[in-house]
Structure I
Amino acid sequence: MTHPAIDRVLRLIENSTDSKALRQFAENARKKGEPTVAHAAELRLYEILPSEEPGSFEHDVWRSIHALEGTLTNERGKTTRLGRTRQKIARVGELGTVTDLIVGTKKPSEGFTMLLDRQMLELTFEAVALRHPDKFDQDALDVASQRLQAASCTQTR
């Protein structure tokens, strides 16, 4: 695509609330070798998929889940769901799940690493926690901050 065409498509994506159209934009862009357009369409899709109130903690959690599921689905060529994460949310809720994945282990979760590898650090549960500090205790916020700082340092190398 030419530069003006890409700009036009990116503007359409930015304002779209149609999940089917966004999926089509992403698929077409991948076929045409336009990863920037595909990535923009996918990020917008992950923004509109959650049914929770935009800007809420729950919306951010589900946006992260949709992002990782969508990325894995595209890479693997088959529908991929985070079954254990979804089950845990059903049992203990979004807050309990995110807290456990941040402070419940010494290492970052597999989801953190996968999102980091795909340049979506802002969609990790650690980033979600820092955007909603009123939901977490200081220990969780410290761990989240340290992980994100360490990951940012490795990304810039």
Structure II
Amino acid sequence: MALADIANVAEIVGVILVVLTLIFLALQIRQNTRALKATTIQNVMRDETAMMAIFVEHAEVWDKIQCGASLAPGMETRRAIVLFNLLMIDTASRHQQFKIGYLEAEPWNARLRTLPGIVRLPVFKHWRQSRGGLGHTADFLNLLDDLAAQPDEK
């Protein structure tokens, strides 16, 4: 066998190994993506549970928020804004995770379906003007503002 023939065989083997390596890497990336999405949804559920526990702990304020009742000035209003900010931080996190592809559509869509009612609550205006309301990305705040500007579908 001539040296040129050996070089040709080596080149073919090299190409086959490169293709096999690319296939292996593609499979690894797919597996890692699935694992990352599973971790993300697990974190969403853990955060949701923790947030619910906080809402139960402050049920008297959270109930007022949800029904749109007037809040006492001072501490009660401050607590309402903080509780609402917790919900918005979680919502912003879901929004970002969904946008970059780490969160499947349903957990985001589940929250998105609730947002029109949430941004129509009186506390939204208080929160939107607070530091917590200003501390989010422009695209997330634009989404909330757009939802708040839509007419009520009752």
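Comparing Cα Rg over 2.2 N^0.38 Å across I, II, which is largest?
Largest value of Cα Rg over 2.2 N^0.38 Å: II.
Quick one: helix-only ellipticity at 222 nm (-39500 (n - 2.57) for each DSSP H run of 4 or more, over all residues; to 500) came out at -28000 when computed from one of I, II, so which one is it?
II
Computing relative contact order in percent (Cα under 8 Å, 6 or more apart) gives 14 for which of I, II?
Checking each candidate, the match is I.
Which structure, out of I, II, was mean count of other Cβ atoms within 10 Å over residues 77-84 derived from, given a value of 10.9?
I
Of structures I, II, which gives 22.2 when mean count of other Cβ atoms within 10 Å over residues 61-68 is computed from the coordinates?
Traced to structure I.
Any idea which of I, II comes out highest on distance in nm of label points 7 Å out along Cα→Cβ at positions 13 and 101?
Between I, II, the highest calculated value is found for II.
Rg and Dmax of the Cα atoms in Å, for residues 53-92 alone was computed and gave 11.2, 31; which structure, I, II, did it come from?
It traces back to I.
Values quoted throughout were computed directly from the atomic coordinates according to the rules given, and no laboratory measurement underlies them. Keep in mind the model is a prediction, meaning the values are calculated, not measured. Cβ atoms are built from the backbone, for glycine too; each structure is taken alone.
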